[in-house]
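Enquirer: Alright, structures below, take your time with them.
None of the figures in this text is laboratory data; all of them are computed from the coordinates on show. Model, not experiment: these values are computed from the prediction. Cβ atoms are built from the backbone, for glycine too; each structure is taken alone.
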Structure 1
Amino acid sequence: MRKVNGIYVTKCISFPRSGHHWLQSRLQKYFDGRLNYCEMYTQPEKVIDVCEITNLQKSHDFQLSEPIRDDIKYIVQTRTFEDAFISYYRLERLKYATQTEEKDPAENKPHVDVLSNDYIAFRSEAKAYYEKFLSKWVDRSLPNALIIEYEKLLMNPLGHFQSVISFICDEEIDLQRLEKSVL
């Protein structure tokens, strides 16, 4: 498998709102400039098949068309559907929210009306995608993939980040730097 700056070329495939940006930002901090990140939706010129210095690329695989390759590694991030969905729905609503839209006073986020047609339709589509996402990326037990569950990552961030770093880099882990990067 190909490496860039001592780090295996890796695609981070995540269900939306499963902690990808938290994971990526902590890895950036730990690897201190050695991690060359690409978000394929906003930086298509930097995807790993185009840019030879990219070693971490984000994808949600929305079309479920991302090929499963054996020449790269995968970090697959998941979260319980209900928690991920509510967060994802609110994020999408924020994109279209108006100043006058009712907000949940406890969280200052768009109110979620679970009986609205918009919510029901969005949830139905997201649930179908979620089940297919799990079937493709989690249930197969791919040998070159590391599965990270958001809830477990929150419960033991040091342990899980240690697993991720060991998975994408063969170097001995600097535990002091890891603590500074994660906590």
Structure 2
Amino acid sequence: MSKQFANAAAFDLQPHLRSELIELRPLAPEDWDELFAVASDSLIWKEHPESDRYKEDVFRVFFKEALKSGGAFVIIDTKTRQVIGSTRFYGYDPEKSEIEIGWTFLARKYWGGQYNAEMKRLLLNHAFKFVASVVFFVGEDNVRSQKAIEKIGAIKSGTAKRVYGNRLPCRNIRYVINRPKTE
């Protein structure tokens, strides 16, 4: 293992990350109201394997699991200071030098612009201080999210079965972004 990754065991799953556009800060129980206000838009979840996540009882399970994960963030628009979504680090594997970024959603008014790319840039820059690869899993029918992840440079690398909430396992496309080579 190179010296650059010698601190891999110290991977901070919830750093406070900022740019001019957005801020990512650790998810807290107090974020429930603002985050559910975003998540309650049924169109956000239309293509997602758990398409009823806009319902309070379903989202409550998601929120509880996010808090328990120790790697979840709220996404804040730096201009308005409003919560606009959530994302998380998950499944850190020091042996594989790999981490997952996922469970991401944004308010619809932030779709198709700079926000997802900026969020992923902040997360990837942090992750690549500790790991060589970042993986993403996207529902097989979630074409919108597949396009968004491909837009930031992720490459398809297979499929996997994933469980969402209390649903049966469903097929996901696995994507990967590898740490850029340094000269």
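Enquirer: Work out which structure the value 17, 45, 32, 6, 0 belongs to, where P(r) over Cα pairs in 10 Å bins from 0, in percent, for residues 46-117 alone was derived from one of 1, 2.
Expert: That value comes from structure 2.
Enquirer: Next question. Quick check for you: by distance in nm of label points 7 Å out along Cα→Cβ at positions 38 and 62, which of 1, 2 is greatest?
Expert: Details: 1: 1.9; 2: 1.1.
Sorting by distance in nm of label points 7 Å out along Cα→Cβ at positions 38 and 62 in descending order puts 1 first.
Enquirer: Can you say which of 1, 2 returns 21 when relative contact order in percent (Cα under 8 Å, 6 or more apart) is computed? Could the numbers behind the result be given before it?
Expert: Working: 1: 28; 2: 21.
Attributed to the structure labelled 2.
Enquirer: Continuing with this model, one more query. When mean count of other Cβ atoms within 10 Å over residues 134-141 is calculated, the result is 13.9; to which of the structures 1, 2 does this value belong?
Expert: Derived from 1, not from the others.
Enquirer: Using distance in nm of label points 7 Å out along Cα→Cβ at positions 30 and 142 for the comparison, can you identify which of 1, 2 gives the largest number?
Expert: Comparing 1, 2, the top value of distance in nm of label points 7 Å out along Cα→Cβ at positions 30 and 142 belongs to 2.
Enquirer: Still on this model: Of the structures labelled 1, 2, which one yields -0.36 when log10 I(q)/I(0) by the Debye sum over Cα atoms at q = 0.09 Å⁻¹ is computed from its coordinates?
Expert: Matching structure: 1.
Enquirer: Tell me which of 1, 2 gives -7500 when you compute helix-only ellipticity at 222 nm (-39500 (n - 2.57) for each DSSP H run of 4 or more, over all residues; to 500).
Expert: 2
Enquirer: 14.6 is what came out when mean count of other Cβ atoms within 10 Å over residues 54-61 was calculated for one structure; which of 1, 2 is it?
Expert: Working through the options, I get structure 2.
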